[in-house]
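Chemist: Some structures are shown below for you to check.
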Structure 1
Amino acid sequence: MLMAVTFLRRLHPLDWLAGALLVLGLLAVATGLLPSGPAADVLARVGPLLVFLATVIVLAELTGKAEVFDVVATWVARAGRGSYVLLFGLCVVFASVTTITLNLDTTAVLLTPVMLALATRVGIAAVPLAMTTVWLANTASLLLPVSNLTNLLAADRVALSPSGMAAVMWPPQVAAIAATMVCLWVFYWRRGARGEDRYLPPEPPRPADPVLLRVCAVVCGGFLLVLLADLVPLWVASTAAALVVAAAFARRRREELRWSLVPWRLLVLVPGMFLVVETAGALGMDRLLASAIGAQEGPLGVLRTAAVGAGFSNALNNLPAYVAGEAVVPPANHEQLLGLLIGVNVGPLVTPWASLATLLWFERCRWHGTRIALGRFMGTSLVLAASGTVAATVALAATS
């Protein structure tokens with residue numbers, strides 16, 4: 001009994017939210033609010049996504065423990081050669097590549113403390129680096145299926161391979177990152193540049209275990225190549241990569257292999273959220289969203305869909321926003337669906353709960369002791385959410 005009480009006290013508010021959503025979803029099935037057939041379809045669709053999500057986060061966690069991110073961050077700072085402006089560009093590239101190749105939650109969970117520590121080591125303000133991380137964790141997540149859970153759902157719906165999705169989404173991705181760079185410089189980095197034109201580059205990195213570092217770096221690179229080549233399903237590639245890295249740790253640093261590496265909160269949250277959204281749709285939310293989104297194709301229809309997706313994401317969360325929106329977009333309207341994807345990826349920046357990555361980022365910033373003024377965060381994020389969503393949607397329409 002005492003152990004149970006201690007365990008409950010240690011739960012994070014997000015753990016309670018995840019558990020509550022799963023209980024609500026299961027209750028909906030048990031009471032018949034959500035028929036068993038649709039519920040089974042939802043869980044069958046979520047299954048491979050959960051395997052991918054669990055294994056890719058384990059891969060990212062172990063890669064972080066092998067100091068791959070720390071080494072890259074140090075080399076980024078050294079490559080900047082003491083120039084604040086050049087460091088800005090390199091940090092944008094670093095955060096964007098991490099999000100694109102290892103997903104937005106990896107950027108939020110692992111890259112945030114690395115970037116904040118980097119700010120301390122080179123003696124510059126932490127907030128610009130923190131905002132670079134959280135904004136690009138969201139806005140740089142359009143290009144590949146691996147970049148965002150919503151992308152995996154969309155790629156399945158429109159039958160796009162990783163290379164096919166990249167071919168379609170690279171113009172919106174470039175536009176979203178460009179809008180992010182402008183907002184980052186105007187709102188955060190420019191102020192620092194007035195008094196921090198130069199910084200002192202850190203010493204060369206000295207990883208504790210160079211063998212583990214090389215293994216993890218090679219595995220991550222191989223994972224990306226397999227992903228782009230579309231040789232096997234995503235969950236197979238991520239599982240194989242995670243197993244190789246785990247085997248390397250079992251041989252060299254077994255104590256790092258703990259059950260806490262598994263993202264239990266996400267594994268509870270995602271199926272619960274899907275079941276709750278499916279239930280809400282059956283109770284009438286689908287009709288409301290269908291009216292808001294409409295069935296119009298073309299630039300204006302795509303922009304309208306993106307705007308509704310962004311607004312719904314900030315009101316609730318981007319994952320249920322995508323699932324609910326996908327259910328009402330006509331199956332043949334692929335461009336409209338990709339507009340919805342832009343809205344739920346680039347748009348959920350304004351409220352702290354709009355995406356799980358942003359919630360995780362706030363948690364990491366509090367742990368590090370970096371204070372982010374909520375009013376300024378929401379105000380500047382609103383500007384980026386609007387401009388980034390419009391820019392990406394226009395880029396999609398221009399190349400369609």
Structure 2
Amino acid sequence: MITAQEQVRQIKHGVAELINEAELLKKIERSLKENKPLVVKLGLDPTAPDIHLGHTVPLRKLRLFQEFGHQVVIVIGGFTARIGDPSGKSVTRPPLTKEQVLENAATYKTQIFKVLDKEKTIVRDNSEWLEDMNFADVLRLAGSYTVARMMERDDFNKRFKEGRPIGVHEFLYPLMQGHDSVALKADVEFGGTDQTFNLLMGRHLQEQNEQEPQVVVTMPLLEGLDGVQKMSKSLGNYIGIDEAPKEMYGKAMSIPDELMMRYFMLVTDMSIEDQEAMAERLESGGLHPRDAKMLLARTIVRLYHGEEAAMEAEEEFKRVFQQRAMPTDIPEVEVAQTSDAIFVPQFCTDHGLTSSNGEARRSIKAGAFKVNGEKYTEENLVLEDGMVLQVGKRKFIKIKFN
């Protein structure tokens with residue numbers, strides 16, 4: 001049995017804020033004494049279908065709670081996602097339809113179990129308790145907090161001062177998220193640092209409902225591959241957990257050196273002791289940053305695709321990038337044979353080499369677009385059978401005339 005003190009030591013490693021440690025220790029001690037697991041909650045609004053490594057930061061810590069024997073509850077925001085979380089937003093978010101929420105939620109449920117133990121996870125949809133509330137219930141909930149306190153939120157305050165509109169329904173979002181904690185009698189709730197206001201709302205509402213307030217754990221937002229902005233699919237600086245092993249490995253190798261230990265801490269299963277030993281070796285020069293980064297890339301791939309796929313991805317990376325060779329499994333694109341030139345930016349976007357024409361133009365201008373291994377700086381190109389087009393270090397396609 002892992003002691004309460006040891007559980008707290010491992011839980012608080014790498015967190016942004018713990019409100020508060022004494023309460024968490026008391027809850028775990030009672031849990032061990034009564035042999036009753038804590039209810040540990042994480043809310044996820046399925047606003048997009050894919051999960052990247054940034055989303056796994058709290059999931060990794062939830063997995064630790066599961067290993068300690070506690071009950072993890074994932075709350076899919078089937079109702080709240082239709083309103084949209086205003087946290088950090090400068091404008092009112094467009095609501096999602098029920099169909100969009102259900103579609104995204106199905107993907108979320110599949111992907112979260114690449115981190116969490118499915119047998120030890122309960123998935124709930126907050127539509128279960130929020131959809132049945134009548135107008136009187138909503139008024140009682142709204143009456144539990146003041147407008148003045150709500151306006152203390154940075155995003156609301158900033159929008160108000162700038163004259164940007166704030167929908168009344170946006171005030172209800174943190175109240176609904178807080179009510180989720182009341183409905184579940186949560187002992188602990190997780191979220192990103194941008195969720196602190198909403199998480200504290202859960203404590204407030206639980207106290208009003210004569211429940212013991214939950215402990216709040218906020219996790220830091222993970223910087224993306226650019227090392228500056230938080231990881232985001234829209235910014236293109238992400239590693240998706242459903243990406244192919246070779247793509248995932250190659251992206252991980254582009255993580256800035258100064259962020260390596262942060263990634264080990266937040267998105268891998270490396271122990272605290274091993275992290276500390278590695279940091280010391282890097283600091284003393286006993287470990288080359290390249291070797292540490294290869295271990296990081298291999299670890300990330302292993303977590304989502306297994307040890308064999310991780311080793312294969314590493315061997316391919318060495319062959320392609322260290323020996324400057326072409327990949328062995330370049331996907332083929334069938335096109336009609338023609339002597340007419342294609343417009344390169346559109347062609348790259350249509351075939352997945354870039355996410356937009358603008359990105360393609362930037363790649364061409366930066367010398368990152370290559371034809372048969374040679375830089376190509378024009379926006380028009382006559383295709384040839386067997387020609388290999390490349391963007392950056394990891395994206396290739398081979399032309400095949402049909």
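Chemist: Quick check on the output: -24500 is helix-only ellipticity at 222 nm (-39500 (n - 2.57) for each DSSP H run of 4 or more, over all residues; to 500), derived from one of 1, 2. Which one produced it? Write out the running numbers ahead of the final one.
Modeler: On the way: 1: -24500; 2: -13500.
Traced to structure 1.
Chemist: Determine which structure produced the value 38, 31, 20 for Cα extents along the principal axes in Å, for residues 129-216 alone, calculated from the coordinates; the candidates are 1, 2. It would help to have the intermediate numbers written out before the result.
Modeler: Working: 1: 48, 41, 18; 2: 38, 31, 20.
Only structure 2 yields this read-out.
Chemist: When distance in nm of label points 7 Å out along Cα→Cβ at positions 97 and 329 is computed for each of 1, 2, which one produces 3.7? Display every interim value, and only then the final one.
Modeler: Numbers: 1: 3.0; 2: 3.7.
Checking each candidate, the match is 2.
Chemist: Suppose you compute Cα extents along the principal axes in Å, for residues 241-384 alone for every structure in 1, 2: which one lands on 61, 29, 27?
Modeler: Numbers: 1: 57, 36, 29; 2: 61, 29, 27.
For Cα extents along the principal axes in Å, for residues 241-384 alone, the value 61, 29, 27 is produced by structure 2.
Chemist: Can you spot which of 1, 2 the value 181 was calculated from, given it is volume of the Cα convex hull per residue in Å³?
Modeler: Details: 1: 143; 2: 181.
Source structure for this number: 2.
Chemist: Ok, one more. For distance in nm of label points 7 Å out along Cα→Cβ at positions 153 and 273, which of the structures 1, 2 scores highest?
Modeler: Working: 1: 0.8; 2: 4.4.
With respect to distance in nm of label points 7 Å out along Cα→Cβ at positions 153 and 273, the highest-scoring structure among 1, 2 is 2.
Chemist: Where does the value 2.2 come from, among 1, 2, when distance in nm of label points 7 Å out along Cα→Cβ at positions 337 and 353 is the thing being computed?
Modeler: Working: 1: 2.9; 2: 2.2.
Only structure 2 yields this read-out.
Chemist: Could you figure out which one of 1, 2 the value 2.6 for distance in nm of label points 7 Å out along Cα→Cβ at positions 57 and 105 was computed from? Write down the numbers at each step before the final one.
Modeler: Numbers: 1: 0.3; 2: 2.6.
Of the options listed, only 2 reproduces it.
Chemist: Of the structures labelled 1, 2, which one yields 25 when relative contact order in percent (Cα under 8 Å, 6 or more apart) is computed from its coordinates? Please report the intermediate quantities before stating the final value.
Modeler: Numbers: 1: 25; 2: 14.
Structure 1 accounts for this read-out.
Chemist: For which of 1, 2 does FRET efficiency 1/(1 + (r/R0)^6) of positions 41 and 169 (r between Cβ atoms, R0 = 30 Å, to 0.05), calculated from the coordinates, equal 0.65? Present the calculation step by step, with values, prior to reporting the outcome.
Modeler: Details: 1: 0.65; 2: 0.85.
Working through the options, I get structure 1.
Rule-based calculations on the coordinates, nothing more; no lab input. Here the structure is a predicted model, which is why all the values come from computation and not from measurement. Cβ atoms are built from the backbone, for glycine too; each structure is taken alone.
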